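Below you'll find a set of structures to go through.
Rule-based calculations on the coordinates, nothing more; no lab input. As the structure is a prediction and not an experimental result, all values here were calculated from the model.
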Structure I
């Protein structure tokens, strides 16, 4: 399965960019407590239960820029709850790259999500289980928009 991921936040940056996820228009930026360990964005052509697109970390060492769209392959799913609401993250690699979901990657992501909003009083983010690629693909398929626009599932 190939997915199209729009990059909102660059690895190494403490800038959290907000976009209209359906038009990809930039809205505003806020600073967060920790820099992003991997490029982070959303999967084009999907809608999560919160009305936004599915969130996605691209596990790569390659620098990806805010506003860039990249073709990726799902490699896993990180269960997450934010303020008691399901907010899972798809983990993906750039198409053709050998990146996998390692124990180090998992530890890095758990540390990040549990601390990134530490500066916001009362904010609670909890990482859950890490699930393999077939579960990530099923999760994506469950949340596909009926009319994906310029996005196609391969």
Structure II
């Protein structure tokens, strides 16, 4: 099911940008992130710099209070950061478009899956299934441990 932003609230965004923002909201639902938080992350990813709560609220058609909660969640997940505005207590927000930030946000779910696989291995009465689940959990553990070094190698190759 695709949700569509109200055009009157986001006149400065293109149809392609609207679609991206909505699709990001739907995608992050699968991560356990509220749809509006995902929409705000999508909006921030499209911005070349920082955006205020007022700018974000106007662009995605949400109340400023909801945007404030969502941006705090994005900061906690490591997907965005708040930047102090010179001469003001107000924060501006920007997405952190790095693979490491995205992986860190997703890593909690990978750890949870690994624990569920181990739980299943303890719960099953089938020796064959227990071994399969234990192997899968071990592969998840190895992947979780190896991913940061793989990302570091990728970054180093791109920097050369």
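Structural remarks
- If helix-only ellipticity at 222 nm (-39500 (n - 2.57) for each DSSP H run of 4 or more, over all residues; to 500) is computed and equals -4500, the structure in I, II: I
- Answer label among I, II for the case where relative contact order in percent (Cα under 8 Å, 6 or more apart), calculated from the coordinates, equals 27: I
- Comparison of I, II by Kirkwood radius over Cα pairs in Å - largest value held by: II
- Structure responsible for 40, 13, 9, with semi-axes √(5λ) of the Cα gyration tensor in Å, for residues 51-130 alone calculated and labels I, II on offer: II
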